[in-house]
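Heads up, there are several structures right after this.
The numbers here are math on the coordinates, done by the rules we state, and not lab data. Treat the numbers as computed from the prediction; the structure is a model and nothing was measured. Cβ atoms are built from the backbone, for glycine too; each structure is taken alone.
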Structure 1
Amino acid sequence: MILCADNTGARRLKLIQVVGYKGRRRRYPSAGVGDLITVSVREGVPEMRRQLFSAVIIRQRKPYPRRDGTWMQFYDNAAVILTPEGEMRGSDIKGPVAREASERWPRIGNVARMVV
């Protein structure tokens, strides 16, 4: 389960598919910070539950290396929901956003309060 870090009304998201991921049959797709994913809302307001949305991962618990050689890790896995046009559906992001996600998705970087 992935936490929803915006104010759209969704609380928990379930990963359905990673856009552009070609994997083996029955293998759970892997995604990292900045990846575009398809999610299903599992907890949240009734209007959003059990619907599919596009989202971008902004934090991940698993340590990952940066280009400068440092390793980065967050305290949770979080994503923000996007509209079909690629705009953010919410107007606020709770918590920090990874620099990789804000560089790849400038709209997320503009809304983010803290970029780490």
Structure 2
Amino acid sequence: MKTELSCADIAEDLCKMCAHCCLSIRVPIPVDDRSFEFYEAVGLNIKRDEVNLEIGLLDVGACQHLIKSGKGFACGIYEERPKLCKQYNCVGWGLYADVESEDMKYALDVYNKLDPV
């Protein structure tokens, strides 16, 4: 059982089984204490960024192109998906930000279920 993933572990098969980043899209927006409290008060699903407290992560829900497929997921626009989606690697971003993100934790759990060695 792995205790951490490398960038190379994030392959297409794992991404399709995990899809955590697609299930919960978090849009970064600048916040201060007052605006953060306002966003919470009006019912927006927002969290503080773990690294930069001046950034709020607004959860806008699942991607509209995500399709349930067997035990995992499929992208309805995979060949035409945006550049951001093509380049995203939850481990790479986590290493860059020096933080273990929710995406990384979820991907590790899925990886260990797929390959429990």
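Observations, loosely collected:
- Taking relative contact order in percent (Cα under 8 Å, 6 or more apart) as the criterion, the top-ranked structure out of 1, 2 is 2, with the highest value.
- Mean count of other Cβ atoms within 10 Å over residues 33-40 - structure with the largest value, from 1, 2: 1
- Among 1, 2, structure where helix-only ellipticity at 222 nm (-39500 (n - 2.57) for each DSSP H run of 4 or more, over all residues; to 500) as derived comes to -10500: 2
- Mean count of other Cβ atoms within 10 Å over residues 17-24 from the coordinates reads 19.4; which among 1, 2: 2
- Taking Rg/Rh (Cα atoms, Kirkwood Rh) as the criterion, the top structure among 1, 2 is 2, with the largest value.
- When mean count of other Cβ atoms within 10 Å over residues 25-32 is computed for each of 1, 2, the largest belongs to: 2
- If mean count of other Cβ atoms within 10 Å over residues 49-56 is computed and equals 13.9, the structure in 1, 2: 2
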